[in-house]
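Trainee: Below you'll find a set of structures to go through.
What follows is calculated from the coordinates using simple rules that are stated; it is not laboratory data. Here the structure is a predicted model, which means the values were calculated and not measured. Cβ atoms are built from the backbone, for glycine too; each structure is taken alone.
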Structure P
Amino acid sequence: MSSLLDETLKHLRALVGYDTRNPPREINTGGIFDYLRANLPGFTVTVTDFGAGAVNLYAVRGQPKYLFNVHLDTVPDSPHWSADPHTLRVTEDRAIGLGSCDIKGAAAALVAVANATTGDMALLLSTDEEANDARCIDGFLKGHPVYEAIIVAEPTSGEAVLAHRGIHSVQMRFKGRAGHASGEQKPADNALHQAMRWGTAAMDYVAKQSHERFGGLTGLRFNIGKVEGGIKANVIAPTADVRFGFRPLPSMDADRMLETFRTLVEPQPVEFGETFRGDSLPAGDTATAEARRLAARDLADELGIPVGNAVDFWTESALFSAAGYTSFVYGPGDIAQAHSADEWVALSQLQHYAETIYRIIDRGSA
């Protein structure tokens, strides 16, 4: 192993050992942040608590052009892990542990590079990505930091991802009128019947989007995640709550789609609102998004990072793009390992990522 990989694994072992599962996101400004403070000598470090376990660590050395962003929170571990998820296991070719792939491996590599270089460097480490809760990034952006670009780490198999789908989570409610189920019902009487008609119409609408394409991606991703309502089999359901999500292509008009979903059936839902909204990458209208994509491609080429295809999963790079930054996604690991039992990242991917970041920082100080 190279010394840089050795150092990366040392830090990854420590980071995996800290419980940053989200939920429950029981994270404060100590713990993992105490470790990071102690291992970023020469940096000006600011830790900000936004409440509910959402914490940022912003570390700056010199006057860097680029900001590297990584989220430290992980998904909860499943019962199918074969060993303690918070104890890193290293084999001949992989590092296994909760968050090793998504995406503490990148954070560990950045800390290793920070200690192996003296060049200008900036890091933003946050803890709310897995909850689709953008308070960390929103809070950071309120400070109006100035960077030429922001590179967001997620598992991209060592390629720069310039485009991905947006993500929209919606909660809505249908209202009916409770009564005995033996009688004839009108369409507006039963809230659950309304919800079921809506679900059928929604899936028909989604199927009609299958011809839409963008950068190798096809169609609209859609999921009804939760339906609640009613009282019992012989009582007309007075209310029904539905939660659904959809993931549009960057070329799709998300606001128009929201209005379409809201008005698919009569009677329409009495309540309808987004619980989370994440723009596509790149963000903006067609012309603006294309200009941002080209700027990101040029930067990836300049930094010697190969450009990969657009992806289906969402990242916080879209938040930076929406704020006007050139931003792309780049990190070690395969997304297929993220959120899985016995999650792992290839050692070769960790080493390559660390060496690439080292080259970027070292070049900046030349």
Structure Q
Amino acid sequence: MVINEETYTVDQAQSLRLKRMVWGVGVQACTMLIVGALYGMGMVPGLPVMIYLGMIAALDLVFFALVKTGVNLRFEDPSMTARQITLSVFPVIYIMFHVVEPQARMVLLLMGTSSLLFGMFRLGRCGMLLMVGCILGGYLGLLVALSLWAPERVNLLLEAVVVFAYTCVLVINAYLGSVVASMRRRLKTQNRELAELATLDPLTRLPNRRSLMAQLTRESARTERRTDEQDALCVSMLDVDNFKEVNDTWGHEAGDRILCEIADALRGVVREGDFVGRFGGEEFVIILPETSLDDACAMATRIRDTVAARHFSGLPGGGQVTVSQGVADHRIGECIEDTLRRADDRLYQAKDGGRNLVAC
């Protein structure tokens, strides 16, 4: 991503920045055509045109190199939006100074407005207004230079009207651009919230079944590419013992609180790199990458003991709850569903064996 650099990988974000630079080059090409037409009509000398083209080419090459080499990633704003808008003002001001027909300057002034629109991709309202000040400052500087060195090409009274009108146009564009940017930010937030809803269980805030299956698919694909025992993949299926009785006796609110506390316990026990999520109802799944079956059983035992030792606020007097687990290792060439089915079979063995057990 609406385009959202924050949700992209570094390579994707860099590619997007290069694409935006190409859009900017397209705007510059239109301005170059206008300059070429003015040169053809004898309204601007050839040398300033060559210098103008050289300035544009140098700026484009510098920004392109910064992105291609990754140096832009060191900046607070890697897109360098404000820098590109600001620096693009100077070549236009330079060529406008050499346009001998005052009326022709208005055409270039009009094209300068388009560069402000690129600010909506990254800049807020203050940033947009700062760019307005930069563009206006450049034009006012041009008028001062013309008054000093070429007063015959400037009508200050008429220019005052032009500056007022141009200010109005820039401020309106800046305001509308900031509104669009604000809408994009709100949409980005909503998209992030929707993504969380799609991958997180709303009660426990653990990854949901869909996210678990996606992670299992990734881990199994990684395991298939390796053969070392240390790259084994194990899965533990966990079920809360006697959970229906808890709901029937103390109510679903108490059951929900217990599930949330078990989720907290799981977060505190699993290692970095492990993946835990709610599979559905009172069932949880723990994905254990690069873990042998013996180590996975040891981890499952640690989880069982941690839960059994916990006092749950969802029960009167901080009662205790136990869990049963079935552990299975993923076999090369086996479907993820088959691995989960074997873990579920072991889980039923633990249940039949008296609960609060781990079956591997």
Structure R
Amino acid sequence: MPTQRLGLIMHGVTGRMGMNQHLIRSIVAIRNQGGVTLSNGDKVMPDPILIGRNAEKIEALAKAHGIARWGTNLEAALANKDDTVFFDAGTTQMRPTLLAQALRAGKHVYCEKPIATTLAEAMEISKVASNSGLKHGAVQDKLFLPGLRKLDMLRRADFFGRMLSVRLEFGYWVFEGDLQPIQRPSWNYRAEDGGGMILDMMCHWRYVLDNLFGKVQSVSCLAATHIPKRWDEAGKEYTATADDAAYATCQLKGHGGEDVVAQLNMSWATRVRRDDLVTFHVDGTHGSAVAGLSDCRAQSRVNTPRPVWNPDVKQTMNFFDQWQEVPDSMVYDNGFKIQWEHFIRHVVEDAPYAWTLPEGAKGVQLVEAALQSHNERRWVDVPELKV
């Protein structure tokens, strides 16, 4: 079958997420498998050029993964008409400007989220992209996690009956840096550098809630900076100015029109005692399920046990054993890679694609609503977003 080349400008892939998930586990993996297969059986082979500020780092990364092209001049890369897609995984503050620059150069654009730090910027770049006639997309990787795909299969099979509530638990302990090395970049905890739990994670939860459980209608949120003092990559002490935890409640309108309550606990100052670093517990009239990144366990109405409340007797039931595992019914590929393949097909053969920049703007909308709720200590409505 014929193989078509797709020139791809990859910006900001020296960072943890850009390098590991987008370059190595997505584009390099796609190249190693022989490209992306189109509906007619033809292949598309991405040909990336890596662009960044640090020439030495970019060159080393390119050579380590068999990438022939790299550079530090973004303007020259955008001027090359043989490269038709621009991808950004750099800083959020720079993203709207970079996307606009790429769109003006006639490039299709795909980017990490958040797509901007403010809703006004997110709306503006979404309008520019929508009016350009070019393809555009925002990463919504968690929709492709095996655990959430199994959870969605249960939903589509009407396993839950009328969905009642969702409880999300996310996070782990991020080391302060004095006794043990930090495992997340220090900028994550400085608001002036674009850090913060709400900005980082609420854009994720928006697309997960909307697609799997119900459209977000309103939010009440409390943010916290539990660890006020941290140490950076050089071991220098600094003041944490961004929230490192947030506790939110969202009102949803379920896909069947039912009211659904979602509770979202997210923290980088919590120690894990649950099945995974993130878990989604869904309760419905006919059944419940708990999903992590990979696994999903369910309990139906007819299999629900009858526990007895007796504070004077030690609990004899092992509640974890009472759930049935949803089996792996297919091979689950890397979620980032799956969405990359969707976007490449969208660009090359106009395949349907739902995860556009306006969808990314909805994430920023929930971020701003959550911050407003925290600052004003009240519920905030989340109206339908029209681009």
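Trainee: Assuming 42, 23, 18 is semi-axes √(5λ) of the Cα gyration tensor in Å as calculated from a single structure, say which of P, Q, R it is.
Mentor: Label of the source structure: P.
Trainee: With distance in nm of label points 7 Å out along Cα→Cβ at positions 255 and 279 coming out at 1.8, pick the structure among P, Q, R it was computed from.
Mentor: Among P, Q, R, the structure yielding 1.8 for distance in nm of label points 7 Å out along Cα→Cβ at positions 255 and 279 is Q.
Trainee: I've got another one for you. A value of 14.4 was computed for mean count of other Cβ atoms within 10 Å over residues 159-166; which of P, Q, R is the source structure?
Mentor: Computed on structure Q.
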